[in-house]
Structure P
Amino acid sequence: MTRSRITDIAPSRLAQLNRGEIEASNLTECLTVDFAALMQCTLPALGPNALASMHAASGEGITRRMALAARLLLAESGTRDLAALSRHPSDTVRGWACFMVGASEGLSLGDRLALIRPLADDPHFGVREWAWLAMRSTIAAQLEEAIAALVPWTAEPSERLRRFASEATRPRGVWCTHLASLRQAPEQALVLLEPLKADPAPYVQDSVANWLNDASKDRPQWVTDLCARWSRESPSPSTSRICQRALRTLRKGKLPKEPLGPITWQSSTPPKPPGWH
């Protein structure tokens, strides 16, 4: 992001963003929001220490600031304001709500998924990204349970929810910790990938393709074989697009990076979901 792009934002619009009156329309606006100012406008009763901590972190990356905002809000009032923040006009504030769901103590996996669901289905592109990022540590810690819990999401009418099931479990997801278990044994997630292999939505197709492209960097033959099988079983434009994009790294002849050592996951391949043929 260049300074000229930042200065393209009109002062009046930036003021509205910082007051939480409007949503960011692009990534540049998302990155330009003053979290401390927005927090003060959104929650005027917030203590000065929380605001000072937020202001002091202004130079940090946006993901760290999102996580910090959630921790500060939880420390001040727990989840009392979570419902209101989840419906706030500001996409940044709704992003804070995502990270509050991820960071709240004492919630079961099912509770977290229920709370994150409307945020994963949010109309704003940024909130949807924060939703899966905020759940990433929970998914990593409870991988088998999370995969099983997300299987029904692959059949949701909303393409946003179907995409969440794939994006949240990417082996080498962007802006987040890699899932070593899925890098080593991507077949664990077949119950999520199979129902999406011919998904009609490009939004979902791109996520599934990126999932497999991630996997190809550690398990190239597995991805090659899977795409070959899918192409035979589902000769559709959707599947073709997924496989074309999934194999892009292998087509460039790039070798797998960061080889993994042995891991302890030994469970058998998860059962097929209903309707998987």
Structure Q
Amino acid sequence: MYSKDLLNQISAIANEVPLHLIKLLAANVEGMTVDNWFYARNQVVQSMPQPNLRAQVGQLLDTWHRENPTLTPQSLALALLAAAQTADQRRRSQSTSLVWTGPTSQGPALRRTDQALLQVINTARQYLLVVSFAVYKIANIRTALVKAAERGVTIKICVEAPEPSEGKMTYDTIKALGKSISKHATVYIWPKDKRPQTDDGKYGSFHVKCAVADEELLFISSANLTEYALTLNMELGVLIKGGPQPRNVTAHFSRLMEDGVLVPVEE
């Protein structure tokens, strides 16, 4: 039975350290002679170029020596290489692209904001999270959301509500989304009693704008779900496919919902 600490440390190094350094580490580990442990350990640690990496490698070697001493140097080296190769392939599979609304330039062509958001919505097959400060005049987005619901996608939408403590909104966000959306999606707000407050009584604002499909495709933008933001304003964002970020954002908002920081509202 291998130590959980050892496995976690191998995984951490694989995810945080460049592949060429892990190859160097694995080669040095594979050549270790454990008869003189402290000398061999010091040689491997000192082969690493940065102090923080030397400390991390030292901790890994100590955990190996203490908790799994029967594991051969060759086996540990292979585990490091396998984990690093997997992490490197995952990083390479991730792609990012800039998204823009506004005047064009002579520079590289950028994706349009509405195109990127529609891609996220249309990609979703199981779960869709949409987060925005403001929502109005979004006919094409609303149509895409309806189609997602018809595909059986679970849709959760988080929006700002200026008067959440009374269950009201100064403009009707549910109406802006449309009955077809509110019927198929769960809409969440950040209640006033859950928000930080300054000494003079001002509350924090729900100013996030993002969308995530199936924990695989993440769109982060300065743009709200409004006609002007998607077509007229200057807005900048990034579209991220693959990697840990889409999953991490989904998990973060799920925890906020589970903890009651974000609460569902009735129409």
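Taking FRET efficiency 1/(1 + (r/R0)^6) of positions 86 and 198 (r between Cβ atoms, R0 = 41 Å, to 0.05) as the criterion, the top structure among P, Q is P, with the largest value.
Suppose you compute percent of Cα pairs over 24 Å apart, for residues 94-221 alone for every structure in P, Q: which one lands on 19? List each step's numbers first, then the result.
Values: P: 19; Q: 35.
The read-out was computed on structure P.
If helix-only ellipticity at 222 nm (-39500 (n - 2.57) for each DSSP H run of 4 or more, over all residues; to 500) is computed to be -14500, which of P, Q is the source? Display every interim value, and only then the final one.
Working: P: -17500; Q: -14500.
The structure behind it is Q.
Given structures P, Q, which gives the highest value for mean count of other Cβ atoms within 10 Å over residues 62-69?
Values: P: 19.5; Q: 15.0.
Biggest value here belongs to P.
Suppose volume of the Cα convex hull per residue in Å³ works out to 151; of P, Q, which structure was it derived from? All intermediate terms of the calculation are to be shown ahead of the outcome.
Details: P: 151; Q: 193.
It must be structure P, since only it matches.
When distance in nm of label points 7 Å out along Cα→Cβ at positions 110 and 230 is calculated for each of structures P, Q, structure P gives the greatest result. To which of P, Q does the computed value 12 (relative contact order in percent (Cα under 8 Å, 6 or more apart)) belong? For relative contact order in percent (Cα under 8 Å, 6 or more apart), the value 12 is produced by structure P. Across the set P, Q, distance in nm of label points 7 Å out along Cα→Cβ at positions 70 and 246 reaches its highest value in structure Q.
Since every read-out is calculated from the coordinates, none of them should be taken as a lab result. Only a predicted model underlies this, so the values are computations on that prediction, with no experimental measurement involved. Cβ atoms are built from the backbone, for glycine too; each structure is taken alone.
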